[in-house]
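Laboratory data are not the source of any read-out in this text; all were calculated from the coordinates shown. Note that this is a predicted model, so its numbers are computed, not measured. Cβ atoms are built from the backbone, for glycine too; each structure is taken alone.
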Structure P
């Protein structure tokens, strides 16, 4: 089905033509100060209405990106107690406001609906996950760590030289651990006698 276009009857008002002309980016570029067309000449009404996602934030907290060992600075914007945006910190001497794709998308690390917020446990030979309270889970972890330490303990090598170590437990930290957490993990596993302590960010 064809629809005919409406035809103008009579002349178009001069004021209307002038308005159209001034709204044309090329006209603004040729008649204004923005001759290269990289500023106000190419800004549309929609562009003028856009505001930064950080304008409505209640507070800004400085942090460090958790993904790798570089330690890029971040600014975390919050509103009503919720993270609304994470951007690079221009005051950081390490990254100077820049973030890699993972760091730029780290807001999803804390706001994703897929993020697990409860302890999930699958029993041996089990086919499904069940939720545990934190105290029960911590007790189970402590029991397993102590048992593995005891079963893999070595007092001395075959020549009688003291070892005082265990090969029953090891630590492999994730890239989302910060420096302080890694420091505490290293102290804990060294005190337990573990000798295999590594972090994914350095591998």
Structure Q
């Protein structure tokens, strides 16, 4: 079985187990997703979802975020960790969206990477979830599990992992695959004690017990 064939089989198995591939972060507006993803760095999605309702209520518009006092934003996002940097990035990013991109999250990788606090992982997620474009979101679950499956060479470098996955994943549905691999990492293939006996990918995995 080639890597492409294995990748296609993994996608189908995960689709059957997790038919609803949705982002775990809660948002209503495009820039709210950008903010939520920035807060999720070194933080759980569950914690971010506890923080963002009050944050988005306090700053209900893009202009409100762009004009916000960073110290005030820090008070809302403190529990997400690294709150000094995250608050500064949120305000700077919203200001750039307003002043440079007409108030909308841009739809190209090149433009997204110019925004404060936006790296390739965030950019891919925004492209996939907001615009339905092919996207490979290499978070810790994706990096770990795709290495175990043999879809990558086991690299821990997010960009190297992303580039390797682009070569084997079907372009259509790549963003959904990444959401599903996160669900699988939380549900079955956990880092500390993977439940290989219950895994729908057991026959496709190179490291299954």
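Taking Rg and Dmax of the Cα atoms in Å from the coordinates of each of P, Q, which one would give 30.4, 109? Corresponding structure: P. Given 23 as the derived value for relative contact order in percent (Cα under 8 Å, 6 or more apart), which of the supplied structures P, Q does it correspond to? Computing relative contact order in percent (Cα under 8 Å, 6 or more apart) on every structure in P, Q gives 23 only for Q.
The greatest value of mean count of other Cβ atoms within 10 Å over residues 49-56 among structures P, Q is that of Q.
For the read-out helix-only ellipticity at 222 nm (-39500 (n - 2.57) for each DSSP H run of 4 or more, over all residues; to 500), a value of -17500 was computed from one structure; give its label from P, Q. It must be structure Q, since only it matches. Across the set P, Q, mean count of other Cβ atoms within 10 Å over residues 41-48 reaches its highest value in structure Q.
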